[in-house]
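Down below are the structures I want you to see.
Derivation of every value follows stated rules applied to the coordinates shown; laboratory data play no part. Everything numeric in this text was worked out from a predicted model, so none of it was measured. Cβ atoms are built from the backbone, for glycine too; each structure is taken alone.
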Structure I
């Protein structure tokens with residue numbers, strides 16, 4: 001469905017959390033809007049009247065952030081289970097929402113009431129921040145120099161610190177990331193994938209579904225390791241709750257892990273990357289140049305956007321999250337009927353959002 005809010009505002013980025021959506025807009029006054037669940041003030045302080053915070057907001061409302069300069073824009077947004085993080089054009093990173101595990105990059109306060117505390121915290125990072133990614137209860141910031149800083153829940157090693165402890169300080173991940181320039185990080189739960197400028201893929205966190213079988217037999221990996229995937233130079237990565245996907249510079253999409261991987265009922269478990277036939281993702285004799293340009297995952301589903309602006313989705317379809325007009329799960333990629341060119345996709349647990357441009 002086309003969102004009326006975008007008819008009145010220029011949306012520049014969008015992120016889907018666990019039951020809520022946050023949008024960055026190009027406006028001189030409010031720069032961030034949100035809707036959906038707000039049980040931990042993840043979309044700011046929203047009240048029906050003083051002292052009565054709203055736990056659910058049905059249409060986009062402005063989120064008050066500590067940025068007064070009208071020239072500064074929100075350049076990137078990310079959402080976790082019940083927290084939000086965003087980056088501004090001056091390289092600053094901010095968080096709001098639930099901080100029970102330090103995922104907001106600030107000290108954990110015992111018995112803090114998040115439903116009535118809309119603290120927007122500026123995370124003290126040494127270098128300008130370029131992008132941010134939220135897992136379920138942790139946050140990862142990528143700086144201009146390509147370093148990855150992590151904070152929050154760490155019981156599965158998803159902080160990449162070499163331990164399994166949670167922490168509120170945003171500190172750099174180590175291991176094989178040392179000396180690498182990371183350009184993208186992906187995570188929907190507690191399994192993290194990162195891709196470097198040279199096209200190498202790194203992983204850390206949960207490996208209960210053989211996500212990192214190429215480098216370990218353990219179920220958790222607490223330090224980043226380079227993954228010998230053998231798929232060529234990687235340009236994009238996606239990590240769902242149990243599934244992983246990568247896109248290489250030839251426009252090929254590979255999947256592995258456990259679940260509805262996109263190759264039908266015969267493949268629901270794979271320890272090694274398996275190629276999805278290009279014809280399933282829109283490449284054929286009539287459109288030979290229509291190749292995948294991005295992969296994005298929710299917790300239980302995957303999506304691919306192509307150079308022609310097409311969107312393909314597959315996986316669990318609870319509440320119609322795949323956008324196919326029904327609620328049946330899909331084992332193969334299917335094209336979503338959108339009368340516009342898709343430019344970016346955001347996936348939550350059981351909903352999706354897409355930024356689009358008109359064909360004309």
Structure II
């Protein structure tokens with residue numbers, strides 16, 4: 001039977017869109033069910049900050065009346081304005097193991113974007129690169145951490161059969177406190193010199209100051225990451241929304257800013273989060289009837305962290321402040337129950353950060369691939 005792809009219309013279609021990965025992956029022990037309520041809020045055009053500077057369409061693929069796939073097509077106008085391009089994206093990709101289903105989904109996204117003047121589509125990304133993104137190509141035996149997707153092996157196979165071309169690989173590095181002895185001694189030397197030699201001191205964020213500190217983070221992010229592949233600057237509405245999301249996993253031990261002691265200028269920042277997937281895995285996507293119990297006990301379940309961002313303003317990258325942030329993470333792991341975790345994603349082309357991970361004794365444990373299609377080729 002043929003595959004029919006149509007836009008999501010109404011609450012029933014949206015429910016089917018959210019429910020599909022539960023049917024596809026529920027029996028796999030490593031897949032972590034998202035909270036359905038959170039997904040419904042995230043996909044709401046009135047509530048997601050992406051729609052302040054973006055447009056999107058949601059699609060469902062059906063065969064014989066059964067939902068067999070889903071995809072979104074979206075345009076981030078902030079990205080296109082920043083880079084002077086006409087690029088679109090696709091995301092929220094889920095599909096049965098059938099080449100015809102994926103071809104139909106990609107075709108729908110392609111047509112929607114091309115009709116709006118786009119010249120390229122890249123993905124998958126759940127609206128932006130700092131949400132879940134990529135197709136898992138290494139690390140199938142590991143549970144995903146917070147904001148990491150998990151897919152079975154056929155996703156990569158079908159994407160490449162469909163003619164999608166690699167755009168970039170994203171790396172996740174594992175770091176353990178037990179590996180401190182493997183760190184290059186120069187890192188400790190650089191960290192010790194940061195304050196006496198360069199007048200830069202670390203401080204921890206607090207829940208009370210979080211929103212103000214996110215403005216500081218946004219300033220650093222927009223400077224430190226501006227030359228990264230597919231970079232989009234953070235705006236006020238993005239940071240407002242991010243501040244609300246962080247309340248769930250905020251831990252002051254792992255949220256830090258580096259500032260000059262003379263002027264107070266923020267020069268670097270790192271934001272690391274306890275792995276919420278460790279308790280979400282027990283909730284089965286629902287708060288009721290028993291999910292609330294695991295939510296209230298979430299601190300008991302979490303003993304791993306994900307380093308989400310660690311960046312330094314370009315003019316301060318010679319000071320060793322990055323080494324100070326690295327060492328602080330190992331110091332926190334030594335005195336808390338969080339003994340390790342993952343850092344990333346890091347672009348495969350980011351030689352400085354990847355060298356830094358090697359210097360800390362890290363190893364690549366997951367690899368996610370971004371794909372692209374240039375229209376007309």
Structure III
């Protein structure tokens with residue numbers, strides 16, 4: 001049997017990761033590490049703690065293995081510490097102080113493994129007035145100013161699913177942090193704690209916008225700027241069949257091609273005249289309403305006008321470019337995004353489907369050379 005992370009490809013082959021089960025950004029971060037070849041062991045709790053769906057469909061648990069440990073029972077913490085002793089990275093997403101109370105906090109783990117990178121994933125961070133408060137993606141991005149940027153002027157902010165906070169501001173920053181800390185540890189340093197907070201990551205994502213705001217090139221209100229839908233040649237337009245086209249014709253040469261393909265070269269107001277942006281938007285919107293999304297896709301697909309159809313989740317995998325690249329893959333009957341990014345020498349792939357809670361207990365105990373992992377019983 002092939003052991004995940006050993007001889008199966010990916011730049012992180014040989015790296016061992018312990019994931020203390022949770023929901024949201026922690027599991028996604030662990031999935032990314034697993035996609036990159038790490039041997040990720042998810043420590044599930046009795047009764048589960050994942051999404052409210054059949055675990056067979058939770059693709060954030062792909063490429064992982066699972067054991068079940070009751071951290072509230074006698075011997076539970078010892079079993080996790082045994083795994084941490086042999087790991088390179090541990091990821092947990094509890095509220096501050098919970099891991100310590102369970103006996104698997106940073107001090108407990110570093111006492112057994114000083115080189116361990118201990119990744120902590122929270123919304124508010126490990127300190128600050130709100131650190132102990134509950135929250136979800138929408139609250140975290142709300143206070144950072146990023147939610148307030150999204151949507152039309154005069155309307156409530158648009159909710160970007162949980163992609164901006166949980167995954168962009170949370171998971172990706174955690175992965176960058178733990179890999180940077182792992183590089184430090186392997187270069188002769190010691191392990192350390194990585195405090196990844198969604199409020200920090202989501203704020204960091206807006207660095208360019210803050211620079212533009214300071215320079216007077218960005219208005220502190222949504223739907224009024226170059227990149228937030230306020231610009232008539234950077235936004236979305238409805239087609240005659242109720243579909244939409246996305247337009248990003250920012251540079252002059254792309255804009256010229258865009259206007260020409262719309263047939264508006266002679267009638268469109270000058271794009272430099274901000275006072276007539278409303279007129280320009282109306283002219284573009286009226287033209288898009290004359291044809292279907294498919295027809296406009298054919299008009300623009302071989303051009304440099306920076307226009308693309310807005311596809312649904314089910315439509316996206318069939319897009320010719322994405323299909324040619326294999327951006328999506330089918331595994332176990334589930335269509336899902338393929339691992340990203342790509343590597344020339346250590347290619348990655350979906351090796352296994354979602355780990356079933358506790359299904360890999362015996363194999364992990366053998367491969368990690370730890371005492372038999374059993375599910376402790378609570379007195």
I have -10500 for helix-only ellipticity at 222 nm (-39500 (n - 2.57) for each DSSP H run of 4 or more, over all residues; to 500), calculated from one of the structures I, II, III. Which structure is it? II
One of I, II, III was used to compute Kirkwood radius over Cα pairs in Å, and the result was 23.3. Which label is that? III
For structures I, II, III, calculate mean count of other Cβ atoms within 10 Å over residues 29-36 and state which one comes out highest. III
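For structures I, II, III, calculate distance in nm of label points 7 Å out along Cα→Cβ at positions 117 and 285 and state which one comes out highest.
On the way: I: 6.4; II: 3.9; III: 4.8.
Structure I comes out on top.
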